[in-house]
Structure P
Amino acid sequence: MSLDLQGDLVTLTRAICDVPSVSGQEGALADAVEDALRACAHLEVLRDGDAVVARTRLGRAERVVVAGHLDTVPVAGNLPSQLRDGPDGPELWGRGTVDMKGGVAVQLALAAQLVEPTRDVTWVFYDQEEVASERNGLGRLVARHPEWLRADFAVLGEPTAAGIEGGCNGTLRVEVSVPGTAAHSARSWLGVNAVHGAAPVLATLAAYGARTVEVDGLTYREGLNAVGIRGGIAGNVIPDACIVTVNYRFAPALSEAEALAHVREVFAGYEVTVTDSAPGARPGLHHPAAARFAAVVGGLTGRPPTAKLGWTDVARFATLGVPAVNFGPGDPNLAHADDERCPVAQLAACFEGLRGWLTS
């Protein structure tokens, strides 16, 4: 298929959405993106697996990255895309309209149309964001082609309802182990029921007061929650072990080590095993390049920056020393929903915001 990067933005968004690209199956869409970008004489293009990177080489004083992922979660009967009337104007419905092919369409159109931006731009379209971190295409690009990601500032087109969301929370998953002693359930007094023993762990979580933390002028909400529990091997055996899986979403004021230390303190006396951890990212809005972005885009949208409460790949840029924000069309609360939909007005707002910044 071919993508028209000079035409109507809604038509382009629908074309991108209508190419299924569930994580690990982005090849057809990556081919179309690569072909469209290679047709732009002002861009140098790199293909790595199903990630595509394009950049200008104008010798500007500043280089910025604008990035987005090509993959989606599995389709749930919500393709092909549809254009419907919404309460505030037309909306695009379908898998990926929010997370995040609306943002990808905006980036592709700008990559083709901005032949001489006031900043050198690296446009990144990567694969496998919606799955395990070790498969993430942006992480692969960082490892294989770090020189392509060097920049003064980065924008990730994750859905923010066309507002600027700075940084992101970190995330930590642990397993809290509760021991017991196995016995026949007909003689339960001979054992120690580990599932019953998990009650204090659950009570601690239910009573936990999550913090609200200000970081660089933005307010982040934390959360500590049980997200899974397992125990028992048969219907007539007293469980000798119970595992409570706990997820801690921590403000970027904490390092991963500090977040783990806090969780171990909360569950003192229990064995705590880390199963997944990713750092947060401070907003970085004090950095001159980020401040200029916030001033230009915020002036166009009339919305001041807020905190990103989930984890996004801005954290990968933070580890490279590149301040980054999230800015894209679509309500993040509708990401992955069967009724995923994006107002057309937000596509236009993000297009105009990024274009205004890159030509200012």
Structure Q
Amino acid sequence: MARILQVCNTDFYLERFLKPLVIELKKRGHEVECICTGTGYSSDFSAHQIPVHQIRFPSRSSPIQFLACTLEMRRLLKERPYDCVNSHNRNSSIVARLASWLAKVPSRVYTAHGMYFHDGQGRLAFKATELIEAFLAKFTTFTLSQSDEDTRHMVASGWIAKDRILTIGNGINTEKFSSRNARAAVEGPFRIVALGRLVAGKGYEDLIRAFHLFRREVPNSELLIIGGNIAADFDPAAARIHGLAKELGVDAAMRVTGIVNNVEEYLATGDVFVHPSYREGMPRALLEAMCMGLPVIATSIRGAREIIHEGENGFLFAPHGWKQLAGLLSRLQQMAPRDRLAIGERARETALRQFDEKAYVARQADALESLLRGAPAR
């Protein structure tokens, strides 16, 4: 049995994304604790006797905040020695990796839900972000990467040794997202659906511009954004999104739900799903929509390129390519309903075959246990 600490930015992330892994490690007999910002975690953690510590991770790029938080976390790690610290998300992982290195934690594992450099950055910004990832890798004993493209890039660039990184992919609850999409056979407005928090980098402005252009051809169409903001979002894009929709005159045809728990019920009302993000590891929202049998359109970025096979189970468009996106929306809208459903069914088959959450959680738990035994993670 090992003492494992799971670290992430917020209680929202802990509850929505990390809980299955935390509970699986506990079931395997490990002593598991968590650290995040906020206290809104569910009773499931108490029921499984999993302590959740609160620490306020920096919300901005303030060196003083990062230093203070790193020293605070180092004190906690010294008081409560762990065998492994597994960190997630950008700010919390920076703090956790440096603090666990200073505290001499034997196993310091970083789960990369997408490296933070991306194709949309300028040359200097890309290189600077890449160098930050390379610097932090020096304080990390092992990296679990959702994206195989990220893995290959870091190895080929010489930033991480091949035996210190493993691609784990992603996974979703395929039982929860099990309802097949049938909107293609329903009379009524053509509904475009998107999913995700309203933060910078998700590409919502591109989606709204594409929707505005699309509505010129299909006035009887709607845009549903399943998302909102949490308290820890320091740069919410909601005001910009609503402002652009109003400026383009599509605000009456657009709805934003806010943060909801019944995502699958909203997805089931869509005709097509769009994922316009500029950077992801392996986009969970895209996988959830695919599992629902929705035909999908996504930006051609790392992660999405590993999921979507162009024209077979979905379509890709260039980041910021809102005119191209509008064209793909028109293409799908003009298809016979059975052809749209066929694309959605192939998307669903991909999700079920490759991205089941139980297998994803098992891969992570197996890798952590191998590392704790001193064996290679596979």
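All of the numbers you see were taken from the coordinates with simple rules; none came from a lab. This is a predicted model, so every value here is computed, not measured. Cβ atoms are built from the backbone, for glycine too; each structure is taken alone.
Starting from the value -8500: which structure in P, Q was helix-only ellipticity at 222 nm (-39500 (n - 2.57) for each DSSP H run of 4 or more, over all residues; to 500) calculated from?
P
Here Rg/Rh (Cα atoms, Kirkwood Rh), for residues 142-205 alone has been calculated and equals 1.18, so which of P, Q was it run on?
Q
Output the label of whichever structure in P, Q has the greatest value of mean count of other Cβ atoms within 10 Å over residues 150-157.
P
Between structures P, Q, where is distance in nm of label points 7 Å out along Cα→Cβ at positions 30 and 158 highest?
Numbers: P: 2.2; Q: 3.3.
That would be structure Q.
A value of 152 was derived for volume of the Cα convex hull per residue in Å³; which structure in P, Q was it taken from?
P
Who wins on mean count of other Cβ atoms within 10 Å over residues 118-125 among P, Q, i.e. which is largest?
If we compare mean count of other Cβ atoms within 10 Å over residues 118-125 over P, Q, the biggest value is for P.
Between P, Q, which one scores greatest on distance in nm of label points 7 Å out along Cα→Cβ at positions 270 and 326?
The structure with the largest value is P.
Out of P, Q, which has the highest value for relative contact order in percent (Cα under 8 Å, 6 or more apart)?
On the way: P: 23; Q: 16.
Largest one: structure P.
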